[in-house]
Structure 1
Amino acid sequence: MSRIGNKPIPLPSGVKYAMQGNVVTVEGPKGKMVQWIPEGIRVEQKDGHLHAVRENDSQSAIHGLSRALVANAVHGVTQGWSQDLDIVGIGYRAELKGKNTVVFTLGYSHPIEFPLPTGITAAIDPKQTRVTVSGVNRQLVGQVAADMRALRKPDPYKNKGVRYADEKLKKKVGKTGAK
């Protein structure tokens, strides 16, 4: 029995949903999200909530997944998703070039231009050391943040690099040298 799959999804006012085959379309104040769900799961609306209903017990493994995907879509079109990245290091910074390109200076011999996919926005603080990636699609926001982090992963010896804002690094000690 799926506990997550049986939880109702609150449907805020101003959010419309439509199901056509295996595709659920959710529209809200922040935008529109199209989410594919597996075969055998359908989404029904009852008294202001959405319910993920499976046809039989053979879909129990994907019941909770389907409900979570639809819940993420509803949350995305109402409040949106965001991920913060911290840039740590002397001379390391990021700046916005146009509306859809972030330029990183990360200690390499050249600046790195990172194009943003459609539906994703980036905001940079005045110190140019914090990047906030936001959008409607949770998976895409997470993937873009992971790609930005991969440009210069956090170094455990010097604590430099691009890291998530809530990421804790365990600093390693280097070699001690000759005595």
Structure 2
Amino acid sequence: MSTPPRPMTKDALKSAFGGESMAHMRYVIFADIAEKEGFPNVARLFRAIAYAEKIHARNHYEKLRMLKQGEKVVAEAPFGPGNTSKNLELAIMGEEFEIKEMYPAYIELAKFQGEKAAELSFRWALEAEKIHAELFRKAKEYVDRGEDFPIDGYIWICPVCGFTYIGKEPPKKCPICGALGEKFVKF
């Protein structure tokens, strides 16, 4: 985007940036709580996905680079941190909001307004959020039984789009954005 996005797309980018920034911080806080409660793999999952949320925030923020003023941001965020089970529930709620409400609407808006860069940023985040929600659901099942989430290998994050993968090695290529697996960040 060399010209500023149209006002509605600009507002969507700002809100998405705000939401992803808050998700990043919530997950960093949740990781510390999980660590203290004896769930080191859940803590690692929160830290890895916090990094992915930072990537989403960065991608949205970069689409606003031509702006040069203070902006107010309105974004959805579940509040009320608690124990690891509750925090996983809050994380699932946030991811589900993005999957079912926020990103589908923002994608359609960007598409309607011909804002291809914003549309791509929203699409990448949506696809990664689907994976995050599923990982948090699985982790919650274990935590609710008093067990840590088993992770065989590492959690790999694509540094371009936030795609998240668990395994001993990253995929050769990101299935969302096409980035090479050798560039993935390991947790």
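The numbers here are math on the coordinates, done by the rules we state, and not lab data. Just so you know, these numbers come straight off a predicted model, no measurement behind them. Cβ atoms are built from the backbone, for glycine too; each structure is taken alone.
Structure notes:
- Origin of the derived value 16.3, 50 (Rg and Dmax of the Cα atoms in Å, for residues 64-167 alone; candidates 1, 2): 2
- Across the set 1, 2, mean projected area of the Cα convex hull in nm², for residues 48-87 alone reaches its highest value in structure 1.
- Origin of the derived value -6000 (helix-only ellipticity at 222 nm (-39500 (n - 2.57) for each DSSP H run of 4 or more, over all residues; to 500); candidates 1, 2): 1
- Origin of the value 1.33, where Cα Rg over 2.2 N^0.38 Å was derived from one of 1, 2: 1
- Given 3.3 for distance in nm of label points 7 Å out along Cα→Cβ at positions 40 and 120, calculated: source structure among 1, 2: 1
- Entry that produces 21.0 once mean count of other Cβ atoms within 10 Å over residues 8-15 is calculated, selected from 1, 2: 2
- When mean count of other Cβ atoms within 10 Å over residues 16-23 is computed for each of 1, 2, the largest belongs to: 2
- FRET efficiency 1/(1 + (r/R0)^6) of positions 56 and 144 (r between Cβ atoms, R0 = 35 Å, to 0.05) - structure with the largest value, from 1, 2: 2
- For distance in nm of label points 7 Å out along Cα→Cβ at positions 96 and 152, the highest value in the series 1, 2 is held by structure 2.
- Winner on FRET efficiency 1/(1 + (r/R0)^6) of positions 32 and 160 (r between Cβ atoms, R0 = 35 Å, to 0.05) once structures 1, 2 are ranked, highest first: 2
- Once distance in nm of label points 7 Å out along Cα→Cβ at positions 24 and 104 is computed for every structure in 1, 2, the highest value turns out to be that of 1.
- Winner on relative contact order in percent (Cα under 8 Å, 6 or more apart) once structures 1, 2 are ranked, highest first: 2
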